[in-house]
Structure P
């Protein structure tokens, strides 16, 4: 058993002073009294940061662009693709992420395909993909400009947004019909092709569908699709949403958001209303949301820096930190991560000062009980 002393503890929900966090692989106690075990450090403590959406390990630092593996160009509906089959853990960005408190990455395929494949939560400190895989999360999908911009790739490629939706609808209806034939015992599962079988799983078992979407109109289409097929959807990005009415629609529809990246360049027309100022409306309406870097669109090591925009519009520090800890964990279904609580996995970050101060640095990462000292 070991312990850290928190002069200041951002626990993912509140802020507290002068606490001892006792842990092995899990947090065993949080106490005011000095525990009878080794105290390995003291300073300011936060939960491990979780990047809610990124492509780290797929588009790798220091490697040529033609070796990146964010999107497979074979076919537009690819639910059998699994992101863990393309992640290289020797991407140097993983080490830099640890140095800035980001211990977990929700890695997913890109948005060039209508359905890109399965997504996964990765432990940034591990050296191979078997040890790095924490769990699979959901399925990546995409609406808007990106999947219609890939018409020179292989397979049936839409050139319009309605073409994207039409292709997706066709495949989902095909899956529903195949499922119904299975229920009526008019078909055996062996007669169903693997892609259709995977789409039946999306419809029936409802894994979270992580949907790339930026503009208000595409968000409305996402809601209609979710209602039509009873899908479990999480809106990813929403970078061009600037209307309060859209935030209200998302909140009323109970669609969680993994928002951002806030500090990236608006490099296409569907981001023409993108601005850090959109944060004000997001805070005002306050749907369920966490944050992303979309690494390498914004470097994962800068995940925390996005919180400055929320402070500017009056959000308290402890609430801001929750966006990259507690909120991301809850949206992704990670019950054992995101907060510093007794019984939770011991994934913590020890800072030498308040992380909201530019001169503060990470001293120690506690990675599910293992200690990594940051030099």
Structure Q
């Protein structure tokens, strides 16, 4: 399913620019920023775009097919919607908008533990056609209850997150006093008054809440106590000992997200996991780390065929998707691009963004004379 896109906003950069004009500054900076000095945030995209692809213009070519099979499901394109926390703070009801768009276009949608729609609501909207990303809780009983809820909602793939042993140090969010719901400082109130579309939609849907977590949270927490509660609840560092009982309990597919080394890939295989997502959390956790494209190439070279290898972080466009797939990823996920789309265009933003990405990726594949997604590595330009 490919719908016509809004020709006034034909690129993700256009959506980002409009999103900046439509949402309060504290929400845009939360979405757009990385951690510390944003070094890895910018490296992710810049170094991905150093990847070059080679066309074979005179080779026989009758058309390009973007469809792929992943974990037994046939998707219409080799990319999905990555999990993003606090989505309803960025644009009201955006989690549901994106989940519906993903189902309409037959691509995967990944729900975050700390976003603003519940497991049950997204399971209902998608008829179970969603993935769920688990922030590992410190308490095993809480972990098991969330797994049971995801299973009951029909979740197809469980994603467990490795790259948040500590919360990222994000100066922009600290300056903005970012909280859920947003802290009403004079600065933030002024920002909201200047963004009437965001304010009206927030009134319509209500203040954003951690919907999946609400049943576990004590009533009447102020912002300071809420922060303490969340830090204590998700203080569990993921390791082999904590993955093993999840693998035993969860009967479906499990993907480890946040992989940045060959060593962690080898351990994921040993633990019987089904896939990895090479990711650095969009540059929001370790500013001194590598961009995602570098470990992806090394991991794919050594472990392709032994485990499903996917990638997110730094991917913004159709050509970026092609670059990541040519470099060894079997599937790609994007987060910010979709949130720019929803913040820019509201209810139309999810469908519009998917249409842009499908159109761009198809054009790249046709230009390369590449028939199938699996053939993209053949077009990778390698430099000695």
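No lab work stands behind these numbers, since they all come straight from the coordinates. None of these values were measured; they are calculated from a predicted model.
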At a computed 30 (relative contact order in percent (Cα under 8 Å, 6 or more apart)), which of P, Q = Q
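Tell me which of P, Q gives -13000 when you compute helix-only ellipticity at 222 nm (-39500 (n - 2.57) for each DSSP H run of 4 or more, over all residues; to 500).
On the way: P: -7500; Q: -13000.
Attributed to the structure labelled Q.
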